[in-house]
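Heads up, there are several structures right after this.
Readers should treat all values here as calculations from the given coordinates under stated rules, not as data from a laboratory. All values derive from a computational prediction rather than experimental measurement. Cβ atoms are built from the backbone, for glycine too; each structure is taken alone.
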Structure 1
Amino acid sequence: RLKYESGTHRVQRVPVTEAQGRIHTSAVTVAIMPEAEDVELTIDQNDLRIDVYRSTGHGGQSVNTTDSAVRITHL
């Protein structure tokens, strides 16, 4: 139904709150993708490696004391 709507769309408008009459421009990119079908999936727990560790970056004292990051790797 929307196959001709994909691409970049721009809207130019003057908001009701704009006292000086300036134009605001908004842009959006639209991608039309097929609907995904349900798939039956089973994953053996022995095929996974789960690593729990302390995350990096901002967060203060809680980052240094809590295992707050998880990495799951399919082997």
Structure 2
Amino acid sequence: MSGEAPAFPWEAALHAGLCRMRLPAKDFWALTPRELGYALGLIRPSPVAPGRQAFDALMRAFPDDTFSDDKE
């Protein structure tokens, strides 16, 4: 086994984007591989939300910036 990644399935991607989804060529070529994967249903977001402990840890790690309308 050579260890090389399989070739990207361009024929299938072009058929899906241009024929099945009926995207204009400029819109198809503007898609990122991830966007195309989501559009084709090949990539799905995780249905699992973080638990309370993980959420609290995220809130501590990335607190909201405080905002005030007061201009002193």
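Points to keep in mind about this one:
- Which entry (1, 2) yields the derived value 2.10 for Cα Rg over 2.2 N^0.38 Å: 1
- Which of 1, 2 yields 2.0 [distance in nm of label points 7 Å out along Cα→Cβ at positions 17 and 41, calculated]: 2
- FRET efficiency 1/(1 + (r/R0)^6) of positions 25 and 57 (r between Cβ atoms, R0 = 41 Å, to 0.05) - structure with the largest value, from 1, 2: 1
- Structure (1, 2) behind the derived value -1500 of helix-only ellipticity at 222 nm (-39500 (n - 2.57) for each DSSP H run of 4 or more, over all residues; to 500): 1
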